[in-house]
Structure P
Amino acid sequence: MARASATPRSSAYLSALSQEIEKKLQRALASPPQRRNLLQELFADVALEVDDRARDIILSREEDTISPADDSHLGQLCFYDVLADYYVQAPESGKPILDLIVQLWSQSFASHIFSLLFHKWLFEVQLDNPEVLLRYSSALAQGATNVFWIDIQTNTRRFQSLFCYLLDEVAVEPARLNKIPVQAQRDLYLLLSRFILFYNSGDKLDTFLKHCPTFPNAFLIGGPTDFFVTELADQLQKLKVEPVLLHYLSNLKVLQGMELRMATSTRLKTCLYSFTSPGGPMYPTRAVRHAAWDALDLLFPLFDWRSRTLHPVYSAHLQRRSTA
């Protein structure tokens, strides 16, 4: 992936922006009563889409430079996109900010901010201390999870560039992936498994599964597909936003033909079946009920065409579908 070469004008702008971030973090550290609000404001600031004036400065080109816009997703460029690149190119500018975030680790929104600003720095800058690597990797996973859930709750994809970097540039790139501890690699795999369909990356699933790290409990759970489907089933049951749930259900076609252990297959069937009946505990809408049935029909056909018998898991409930 091409990275922007900052011009003197854009570097000066990003340096000034970094100083403002540092000042707000210092205020948060010095004022416990206002800490949460200040960190929330800072998170909102770095997640903002770059306005036209700032875009003109940041994307100003000199000969043989590459615009950061080449890295933006869906035509959207946010401040965290350009700052994440900047802290790789000028790590000394990010160090005071990183030191302050570390002092605020336990505070709400600290991991959000870290994941947005330093997700590239973590994999591009050499870090030799295993304990520090584990701490930063854990913060990245926590922060990324939080911001991806914000996208789900609002049915937006403001943080898609973060997801795509972790998937395309880390999870399937051993040179970067192996920079973080094995446990962090596993956490990243599970994290991406939960959101890969939301961020429309199902076409990359085969490559993603081939780079699955080794799990110590694999003899109990199964292979990469079993871990992936287990995380996906758990994710489905947490979704409360109807358009997002429908999006997931409509994209389950990528699972067609996957070889799963019996326990994993049953888990997915049970999950999908929970969306086919009105009322608790899922309270699915009519659209969700029909989408769940469509997914069941696609992944687990009602008929075994060799014996012409109904699948036992559905035989007692087939009549209910006609009235669902």
Structure Q
Amino acid sequence: MELLSFDGWLPIRVWPVDGQWRVDWCWFGDTPLHQPFFREAVDDALRLPFNQAFRRQTTLSALTEWQAQSPGLVPSAFILHASRCGSTLISQMLAQLDDHIVVSEPPPLDALLRGDLPDAERGAAIVGLLSAYGQRRRGVEQRLVVKLDAWNIGEWPLLQTCFPDTPWLFLYRDPLEIAVSHLRRPGMHMVPGMLGDCVLEDGLQFEGREDFIARRLGRLLEAGLLHCRDSAGLAVNYNELPDAMAGRLARFFRLNDVQRQQVFAAAAQHAKQPSQVFVADGEDKRREASALLQARVQTCARAPYEALEKLRGA
């Protein structure tokens, strides 16, 4: 039987159909993933005439078959985070390096992590998926860094089982600043009913957006704290950025002296909107916070934040 080749192709969607999981592939060729988010890279690739004319869909088993035929890079680091706290800045800084593949919040990974497959099958599919992302499509890649969605902190034990030797960090920020950001423009995990089952659910009624966001943020920080303590995660505060990429984060990502200089090419840009200049906004966000939001954040999220700070300074 002739083996299929997926050279230049990446999985862009994984979903169940009548109980059978399918994989949608898109041709990227040797184009690097330089966009702030994987979904933006997919949007760009789908505009190519080739991808408008040709599509490939396979069963889930194609992921493990392709891994066996062409093993990709094993993840060298995972970035988990509390959202709106600098994780995209870190991933964009690393994306400046030619020998790094940086995959930022790929929806297929979230679909598998929170899917209903048996653990063994799900784990094999996750390993196969990241092997597909870790293909050396340009021939110079040496490291694969994966940034997850914020709510995937709940699935960290499964991911760690798949990659027990891969180091990881948990990035967070003053919870009041995160909460204000979500009040301005809520992420999907901060909109009731949009995300579905995840670690952020507490099953309780909420009173207004401030209450909902603060409680979810508290659960997110609690999960990050728990796994940092139990699984040797590196706790990193937003206020360390970007300077930490020349210090302890450079050591974490094993950057050499030249790479430490290269990553700072992205530090002055807005991470999510690279055409804009970055402007620190923490003070503005704290001033903007209403008394109600301050009270809810103090009740729901301040304690795990302070515990993370204590852990970081230990």
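Bear in mind that the values in this text are calculations on the coordinates, not laboratory data. Keep in mind it's a predicted model, so treat the numbers as computed, not measured. Cβ atoms are built from the backbone, for glycine too; each structure is taken alone.
Source structure of the calculated read-out (helix-only ellipticity at 222 nm (-39500 (n - 2.57) for each DSSP H run of 4 or more, over all residues; to 500), -12500) within P, Q: Q. Among candidates P, Q, the computation of mean count of other Cβ atoms within 10 Å over residues 166-173 that gave 23.0 used structure Q. Among candidates P, Q, the computation of Rg/Rh (Cα atoms, Kirkwood Rh) that gave 0.96 used structure Q. When Rg and Dmax of the Cα atoms in Å, for residues 110-237 alone is computed across structures P, Q, the figure 14.0, 39 traces back to P. Each of P, Q could give relative contact order in percent (Cα under 8 Å, 6 or more apart), but the derived value 21 comes from Q.
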